[in-house]
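Each structure below is given as C-alpha cells.
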Structure I
Amino acid sequence: MVLKPDNYDYLWTDHEINFIFTSCYLFPEFRRADIVLIYNWRDKGLRFFLSKQDRLKFANYGVRFYRHYFPAWQKNILENIKRGKDLIRETGADRLKVARLSERELKGKIRRRARLFQALGGNYFYTEFFFSDKVERSFSDPQIRKNFQAMGRLKFRARGVLNSFYNYHHIFEPYIDEAGRRLKRKDIQWLSYQEVLDLLSGRHVRESHRDSRSWLLAKNTDWQLRSGRNIDKTIAEFERYFFPPSKATFWPAVIANRGSYKGRVKIIRTLFSNKILDELKKVKRGDILVAETTGPEMMVACRKAGAIITDEGGLTSHAAIVARELGVPCLVGAKVATKALQDGDLVRVDADKGLFKILKKAKR
C-alpha cells in the first residue's frame, strides 16, 4: 500500500472519539470516497484527508446536486432528524432501565443507533464544504441559490442532532457500557459497533488496543485497519507534509463574514465528549475563537467572540452562518489556524482581505 500525501487535501481532526464513533462514521457515502483516516494516539486526534481527485469530483457534483437533487435530499434528512430526536429521547428514558434489557433488546438498541448514525451521516455528507467549491459561481441560477441558502439552515438543524450521535456519552453510552459489563470487557469503546454485536451474539473478538497505538483506515486498504511500523512511517509522512514547522506570521483563509478585528486567541478543540464544556469556558468576551470547526455546542463561545477562525468549512458551515448572524468577522477553511496559533497570541483578523496575522506571540 502506497499513500502519497500530495494526492490529498487535509479536511479536519476530531478529538475525544472512540472506535464506536469511527465504525459508525464509515457510512456508504463515506466509504465510496477516496478518504484516509489517521488516528494519532499521542494527541488522541482522528485526522481526515480527501483525495484531490475526489474533491474535484464532489465540487462538480455539488452544482448538479443543488440544481436537481436537493428536494429529495431535504425530505430524507428531515425524516432522519426526526428519527434522531426520537432516539435521543429514548436514550434518556432507557438510562435507568438498561440493565433490565434482554440481550436481543440491547442488540436492537445498538443496531438502530448505528444505522441512524450512518443514515444521518450520509445525509450530512452532502453539506460538507467540498461539495460547494463551485456552487457560488452558479448563483445566477435562482434555484441553486435558493437551495444553497436552505442548506445552511438544514445543516444547522442536522448538526444539533448529529452531535448527540458523535458524542458517545449522549446516545451510545448506556447500551455499550452495559454490553461491556455483561461481557466483562474493558476495551468495549474501542471495538466497532459490529464487533460489540458479535460479542453479544457469542462470537469471539480479540482484545482491542486501538486507543494506545496509531492506525490508519482508507479506501485504498478496503477500509481494513492498518497499524504497525510501516503505517507509522506513512503517518509520519502525512504529518510532515500537512503540518510542517513554519516561521510564517500570516495565513490566507476563506472570507465568511467581512470585517477586521484584533484580539487574543483562544483555541477550542473539536471534542465529541462532555469535556467540551471545560474547553468553552476558556473563551472570554472579545477573544478570537479559533477552532477546527464549530457546532451548536459552541454557541456560548461564539456569542462571546470578537471574531472567528476555523480550519475547515465553507460558506454554509456553522461558523459562517453564526458569524453572519452575530455580525462578527469570520474566516473559514484556514486549514492550519489551530496549529499555527496558540492561546494568548495577539492576532489581526482581516476578513476583508481574507487573512489572519500574528501581531505578537504569547509567552510560551
Structure II
Amino acid sequence: MNRRKLTIAVTGLNNIDSPGPGVPVIRGLRESDEFDLRIIGLAYENLEPGIYLHDVVDKSYLLPLPSAGIESLFERIEYINSIENIDVIIPNFDAELFPMIKLEPRLAEIGIKCFLPTLEQFEERHKANLPEYGKKYNVKVPESTAINSYSELKKLSEEFEFPMLVKGKYYEAYTAYNEEQAGMYFNKLANKWGLPVIIQEFVTGTEVNVIALGDGKGNTIAAVPMRKQYITDKGKAWGGITLDDKKMLELTEHIMKSTKWRGGMELEIIKTKKNEYYIIEINPRIPAWVYLAVGAGQNIPEALVKLALGIETKPYESYQVGKMFIRYSWDHICDIQEFEKLTTFGEL
C-alpha cells in the first residue's frame, strides 16, 4: 500500500513531570498505516525534551510564546511553512489554542490545516463557565465560581465547605482544607497562570477520564475511558487502565452530539458512590495519556489528521478493556552544540 506523504507540525514537546501531549501524539502518528510522515516539532522553550529525540521529531523550531501576540505567532509559522510545507498543525497546549483558533482561516490560506474547536466551543467549556455549561447541556457539574482577588476568596469561604478545590486558569488544582491553604493556593496559581482562579466544590468519589474525538457534526469518532492508577503530586496520571464503562461513553456521546465538538477533548469526571458522574473539567485538546488510546486500538492522532484533511473518517467501534499505561522517564544524552544551535538559530 502506498502511504500518502505528509508533513505534520506538533507542539507540546515538554515530556517532563507535567508532560505535554506532543510526544505521545507523535508516537501515535508514527504508527499510522495510511501516512508516511515528516514530523516538525514546535517548541516554546529550548529545553523541551522532544526537540532532542531525533527518532521522534525530524526537525524542531522555536515559537514565540502565546503572550507575544497572534501576529508574531503567524509570522513565525509562515516562515517555518516556507521551508517545510506543512500540511497539518496539531497544537496541544490550552494557552495556545485561542490564538490558533483565531489563526485557523489564515493558516488554511497558506496551505496548513488544523482541526480545532470553534471559539464558542472553546470559551463555553472554560472552568469559570462550567456551571452554565452544566445547565445548558444537562450534565452534572460541581458548584464553582471564578474569583479575581483574595477578598473574594474570604467571602467564598462562607459559601463553600472545606475541603474545596482551588484551580488555575489553565492548569493545576489543589485541595484546600482550610482558609489558610486556600489563600496560599490562590496566590500560587494566580502568579503562575493569571486570573481568574476557580474555586470548585469538592465532590467525593473516584476520578475517571475520557479521551475523545469529535467530527464537528455531532459524531463521536473515538472515545476511550480510563482510570488513573498512579497520580503525581501535580495530579497527573503516571499510570492508568482502560475501563468498560458504558455510562462514561454515553455521557461523552451526549456532549459530542449536543455541542457538535470539533477536535480532541478530555473529560475529567468524578464517579460517586451513588454512581453519579460529575464533570469537573473539560480539556479542549488531546491529553498527554493519548498513547493509551492508541495502544487500546483507537489511533486518535491519525484520525484527527484525517479529519483535518477532509478524509472520510469512520468512528471507532471498540477498544481493548484492561490495557494499561505506565509512564517512565529516562536520561536522554545529547550534545551542547545542539542546544546552542537551537538557542542561536531557533531551529534544530
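For the read-out mean count of other Cβ atoms within 10 Å over residues 6-13, a value of 17.9 was computed from one structure; give its label from I, II. Comparing all candidates, it corresponds to I. Taking FRET efficiency 1/(1 + (r/R0)^6) of positions 166 and 318 (r between Cβ atoms, R0 = 25 Å, to 0.05) as the criterion, the highest value among I, II goes to I. Going by FRET efficiency 1/(1 + (r/R0)^6) of positions 78 and 110 (r between Cβ atoms, R0 = 30 Å, to 0.05), which of structures I, II comes out largest? Greatest value across I, II: structure II.
Identify which of structures I, II gives the largest calculated value of FRET efficiency 1/(1 + (r/R0)^6) of positions 118 and 262 (r between Cβ atoms, R0 = 41 Å, to 0.05). Let's see the in-between values first.
On the way: I: 0.40; II: 1.00.
Across I, II, FRET efficiency 1/(1 + (r/R0)^6) of positions 118 and 262 (r between Cβ atoms, R0 = 41 Å, to 0.05) peaks for II.
Identify which of structures I, II gives the largest calculated value of mean count of other Cβ atoms within 10 Å over residues 22-29.
Values: I: 17.9; II: 24.9.
Answer by largest value of mean count of other Cβ atoms within 10 Å over residues 22-29: II.
Each of I, II could give distance in nm of label points 7 Å out along Cα→Cβ at positions 54 and 310, but the derived value 2.1 comes from I. One of I, II was used to compute helix-only ellipticity at 222 nm (-39500 (n - 2.57) for each DSSP H run of 4 or more, over all residues; to 500), and the answer was -13000. Which one was it? The read-out was computed on structure I.
Only the coordinates and a few stated rules stand behind these numbers; no lab work does. Nothing here was measured: the structure is a model prediction, and the numbers come from that model. Cβ atoms are built from the backbone, for glycine too; each structure is taken alone.
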